[in-house]
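S.K.: Alright, structures below, take your time with them.
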Structure I
Amino acid sequence: MKKIIALLLMLMCLNLALAECPKIAVEDYPTVDGSTATLPLSYLLMETATGVDEATAKLAISHNKTTESFYALVNGEADLLLVYEPSSDAWEFAEDQGVALEKQAIGWDAPVFLINDQNPVESLTQQQIVDIYAGRITNWSEVGGADLPIVAYQRVENSGSQVMMRAQVMKDTPMTDAPKALRTSEMGELVDAIASYRNTADAIGYSVYYYIDNMYMRQGIKLLAVDGVVPTNEAIASGAYPYRQPFYAVIRADAPADSPARQLYDFLATPEGRKLVADAGYVAAED
């Protein structure tokens, strides 16, 4: 019996060792890039691997946003991405440069829709959202709101949230060509613009759930339910909320097995890696 117990303890220790985050010296830490909404995960990963505090990690890490980070990886300016799905241009660029990339899903996020808290509308259907952004619904009175024109903000092309919007929400339906004033380059700009409509409450916009819930929720904003389902971590994880899309760790296929970037990439595929994703407040991908 003692031998069996000793063997079980040894196996448990081995499993823990295999799942442990690799320990990396600060000077050897790889260049990690990615989407704006994955910055908190990037900070936590560095803190866990190197032992630095959050303030140090924030000084050391910056993300160039979704599509731009892919160009950095292909060009050798980044070693590891924590990133949302980019535009097709990014994958085409990697192929044109003869650079093979590996990716693995590490978590889930979802597009969410923001309106001013003075707007009485609480929920839209999936079809109503498509019709708004296709230009077929143009007044809030058509969806249970006041008699006000709908001011529909969009993100710039190639941004992660714009790619997600097209893939998850619009699908085969073209979006209207929004004027430049209604296309924001930064996610925070979109939130600020909608919050500023305190007296008219006619604006709508979209972002990714994690960014709004954890990084940039402002007074004057509320999230819409979709088909009656309010976006939450639990609703996204279960699939009750009608949209969700994975985000990824991405690495060059030629990254050496013993490189710090490869070690971190492999760690994120383990149960402990998934726990780190969840500890940062994200919906972790299933093992």
Structure II
Amino acid sequence: MSRVETRPRVHGSEFRPYFEAVVKSSKGAREAAQKMGYADAAAVRYHMKRLGIRRPDHWNQRPPARSPEFASYFENIVKTSKTVGEAVSRLGYANTSIIYHHVKRLGIETPKEWLLKPGVRKQRQRMVPEVIMHHEMDRAWSGGLIQGEGGIVAHYSKRVDVTALDVRAAMTDPDPIFRLCDSFGVARPPKSLPKQPGRKPIWECVVGGLRAYRVLQEILPFLFGEKLKEAKRALEFFTPYGYRQGRFGGYDIWPRSEFPFRTKGGARIRNLEMARYGAKE
């Protein structure tokens, strides 16, 4: 019989002694989960909390967080774990936030494979077609709209400590936005953005991550000037999946000295300089 078949019912009288024996005979929550046929160590921690069972002393093998030995011990766990979840289980923490706290505190580089869980990353990649726009006309039209009314930006997700690439466009006329959404393969916005007093409603199309990365690759030949420069920088910075581990602001990706049009008032100042240069000619 399988482990699941031999495991007593959760709310039966036999479950507690069985569960407690497995916990005490295991080196950690992950091993206990494997013995009981659970898919994740979180189930073990849940039942320990529900039943009031304390963590066995032999599970606490990690050095204290402020001890001299902790940094090397922690770094080894990080480098040898395939996912942040595995590191959480091996260190005996309750959630991933404490892992990222120590990673940042100790200045340890987060493994690239932690960018997304392997299963999630593969699933998301399968959901995003390798080719977003098959027709050259769609690429040219989309590139023109992004050139004039669009933006290449980034947003940070604190939960997973990841910065993602975004490509967006916003207009008062919904029809071009609907066509752009169709070209990018995303749902049309059901309604406009919240209207500000005295202003017209705004409709917006936004794509992010891998889809945004592939969109930029396809419209790149149809971009010009500063927008082309911004797109090339984004493709370089967010390669190869449209994500980058850590927190990065717009000026980290597109420095003010190199991208003056992204700075408030930068476009006006540069236009004045170009006008003066043209007058001298």
Structure III
Amino acid sequence: MKVTPTGVGLGLRAAFIEKVERGDADGRIAFLEIAPENYMHRGGKAPQRLARIAERIPLLSHGLMMSLGSTDPLDRDYFANLREFLARIDAPWHSDHLCWSGLDGALLHDLLPVPFTTASATRIASRVREAQDRLGVTMAVENVSWYLQLGQPQKDEPDFVTEVLERADCRLMLDVNNVFVNSVNHGFDPYAWLAKVPLDRVIQLHVAGHDRWEEDLIVDTHGNDVRDEVYDMLAWVLERTGPKPVVLERDSDIPPLPRLLDEVARIDEVYQAALARWNARETPRARHGS
């Protein structure tokens, strides 16, 4: 039976996998999120460590290379290997980014934006449905941070995301920090963004830190502590969705594991307070059958 964790987890990184294997995070995280591409084609210690960790801690899968916005055909070998890996770790779903990251077989190692058009949404939704069929698990797509508009948009980002979700009938991996980063860089209200997307399709959330590169530009580096504004947005979402798994991502300037676990604990305080408010709202509704 597939495990569907809630609570607050951590993105597993090579910088501290040995300590996690040793048990240093036991009891302090609800789950771990992994990038399957880091394990699918590797021998040696990494997959062995992951297997030992998976005996104690549930794993969620978040991909980096599907390139859903590309025009390249979906790679048959990649999907065959990914399907086998997801079955091995008993993943309840798989998520990847609403972006493109390669063309003509070349991997660009970046998460690049897609045009906010109906044609783009239709094509990407078709690829999401195909990916879901190939993998045999639920697919979720993640909203990304972006710094330049690709082409002339026909709609704003939340309307575009909603169209993809509805056409693909898939779930949303909601990255709250990406919404905040885009809101600062492009000058919109992040809460208005959140109010427009179908929160009933949220299956998981990401939070992370970012860095300011210029006076009017912040970049989603995953290299800093989560900001208070992002905590506030996370709470706002959880008050409306109820319990969902929340992942802390850290990919650069990674601090020692104890400090990361302290940040997980702070996120959990926000999480529990938001769920208490959600419960206070939902209990009267359940009592009255509405």
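Every number in this text was worked out from the coordinates using simple rules, so none of it is lab data. Predicted model, so just to flag it, every value in this text is computed and none were measured. Cβ atoms are built from the backbone, for glycine too; each structure is taken alone.
S.K.: When distance in nm of label points 7 Å out along Cα→Cβ at positions 173 and 245 is calculated, the result is 1.6; to which of the structures I, II, III does this value belong? List each step's numbers first, then the result.
M.R.: Values: I: 1.6; II: 4.5; III: 1.0.
Considering all the candidates, the number was obtained from I.
S.K.: Taking FRET efficiency 1/(1 + (r/R0)^6) of positions 181 and 253 (r between Cβ atoms, R0 = 30 Å, to 0.05) for each of I, II, III, which is largest?
M.R.: Answer by largest value of FRET efficiency 1/(1 + (r/R0)^6) of positions 181 and 253 (r between Cβ atoms, R0 = 30 Å, to 0.05): III.
S.K.: Looking just at relative contact order in percent (Cα under 8 Å, 6 or more apart), which of the labels I, II, III belongs to the structure with the highest value?
M.R.: I
S.K.: Using the calculated result -0.30 for log10 I(q)/I(0) by the Debye sum over Cα atoms at q = 0.07 Å⁻¹, pick out the matching structure from I, II, III.
M.R.: Going label by label, the one that fits is I.
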